1. Work out the source of 0.35 here, i.e. which of P, Q gives that when FRET efficiency 1/(1 + (r/R0)^6) of positions 54 and 142 (r between Cβ atoms, R0 = 35 Å, to 0.05) is computed.
2. Have a look at P, Q and say which one yields 2.3 for distance in nm of label points 7 Å out along Cα→Cβ at positions 62 and 126, as calculated.
3. Work out mean projected area of the Cα convex hull in nm² for each of structures P, Q, then name the structure with the largest result.
4. Taking relative contact order in percent (Cα under 8 Å, 6 or more apart) as the criterion, which structure among P, Q has the greatest value?
5. Looking just at mean count of other Cβ atoms within 10 Å over residues 86-93, which of the labels P, Q belongs to the structure with the highest value?
Structure P
Amino acid sequence: MVLAGKSGGRGIFRVTADGEVLTKVKADDYSNLDQAPVSSGWIPVYLGTVQGLRFRDVDLDPEIPRDGIAVWPGFPFNHGETWSVGDDASLTWKWKDYAFESAFGHPELVDRYKTYRPNGGRIYLTETGHVWGNIDPDTVSTGRGPEIQQAVANWKETAEKEGNAATLRLVNRRLVATSQTDDPSDGLLPIHLGHLSHFDNGTVPRPVVDDQTYFKLVGQYEQVY
């Protein structure tokens with residue numbers, strides 16, 4: 001971070017679904033300004049790659065569901081690249097009024113998501129390639145209700161047996177946050193749908209940024225989106 005121009009080696013960074021570490025550096029501190037997409041504000045900078053992040057009480061690289069699904073035990077907020085699954089089976093990355101489709105097709109990944117949420121919505125891709133999304137048990141695809149119930153029962157039994165208070169607390173907070181009544185019983189479940197390596201030959205989504213005004217606007221913020 002220091003070598004990249006971050007004062008004191010501290011600041012905001014983001015890890016992509018392919019393990020790439022990105023940050024932003026003030027234009028005045030960036031040595032290769034002539035190669036940057038903008039010449040003022042905050043410059044996006046690539047730092048390298050990581051194999052994953054570890055936290056003591058939260059499993060960010062859980063076992064991949066082999067049959068069906070599981071409750072997502074990792075961070076249920078601000079974790080993973082956020083993509084939108086459209087009605088036309090497209091995968092789009094959005095920020096403010098900007099929307100950029102992936103350079104590749106992802107029919108298997110989209111189909112997997114729509115198996116449980118047919119109307120589309122947001123999907124999250126973590127730095128280790130895991131795929132999770134919010135599922136409404138009341139509107140889940142026909143015939144998938146028992147599978148959701150079993151996944152919840154398995155997760156709760158395991159968490160309570162292992163004394164894993166962190167995952168119990170995090171999932172409950174996600175349910176409350178996605179409920180219109182602040183009641184966890186009618187919130188959206190964070191569901192682990194699988195791993196990118198299992199879909200579309202492991203193709204990682206990449207947005208095609210074809211509007212240069214995006215860089216100028218996003219360069220006003222240190223936050224890496």
Structure Q
Amino acid sequence: AQSWALRSLDVYEELSARPEETGVRMVEGVLGETGLDEVGAWASARLPGLRAATPAEYTGSGLWARLPLIDMSTHLPWLRERLVAAGGTVENRAVTGLAEADAPVVVNCTGLASRELVPDPAVRPVRGQLVVVENPGIRTWLVSADPDSGETTYFLPQPGRLLLGGTAEDDVWSTEPDPAVAEAIVRRCAALRPEITGARVLAHRVGLRPARDAVRL
């Protein structure tokens with residue numbers, strides 16, 4: 001896993017030279033509830049500027065790091081164009097089983113749809129909700145986990161907007177935004193960066209992540 005992470009970092013650093021094209025930027029931010037003694041020596045050697053956050057910067061233990069921040073609305077179309085340029089083809093059609101794919105190797109990236117496609121009834125949703133607001137001038141990201149409630153709070157600056165999160169509701173199927181959840185997300189983020197208070201809401205996003213109790217190979 002460490003080798004994959006380091007190789008991914010190499011690739012994303014290269015792609016960050018063309019952010020408008022690839023959607024990848026290298027951005028500084030704070031990983032909350034993490035100390036220098038909790039990361040391996042490889043991190044200090046590979047991530048210049050890695051340091052502990054001061055009490056004025058973050059309440060509790062936190063770690064500054066410069067990591068890839070990816071705008072998926074740009075990155076995914078770029079990946080598709082890269083596939084086509086390499087000779088691949090994209091076909092949109094409905095399938096009811098993996099056996100319908102006429103290929104020697106099938107990589108199943110259907111997410112929650114694997115529950116019916118494989119089929120695999122052990123796959124279940126983990127509901128996530130985000131709030132998209134106008135960026136009041138925040139240029140760094142932050143991820144913070146509450147050790148008592150288990151809630152994760154984060155804000156991620158993207159071009160023209162700021163993403164606020166988040167939730168992880170196990171086995172919840174609804175894709176409708178919950179106003180109370182949205183208000184709580186904004187409130188938690190504003191507690192970390194007061195300038196988020198009153199930021200104009202641009203959109204609400206809900207997604208269902210696939211999960212299962214054990215990895216299936």
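Values quoted throughout were computed directly from the atomic coordinates according to the rules given, and no laboratory measurement underlies them. Computed from a predicted structure; not experimentally measured. Cβ atoms are built from the backbone, for glycine too; each structure is taken alone.
1. Values: P: 0.35; Q: 1.00.
Of the options listed, only P reproduces it.
2. Details: P: 0.8; Q: 2.3.
Checking each candidate, the match is Q.
3. Numbers: P: 13.7; Q: 14.6.
That would be structure Q.
4. Details: P: 26; Q: 19.
Ranking P, Q on relative contact order in percent (Cα under 8 Å, 6 or more apart), first place is P.
5. Working: P: 14.9; Q: 6.0.
Once mean count of other Cβ atoms within 10 Å over residues 86-93 is worked out for each structure, P has the highest.
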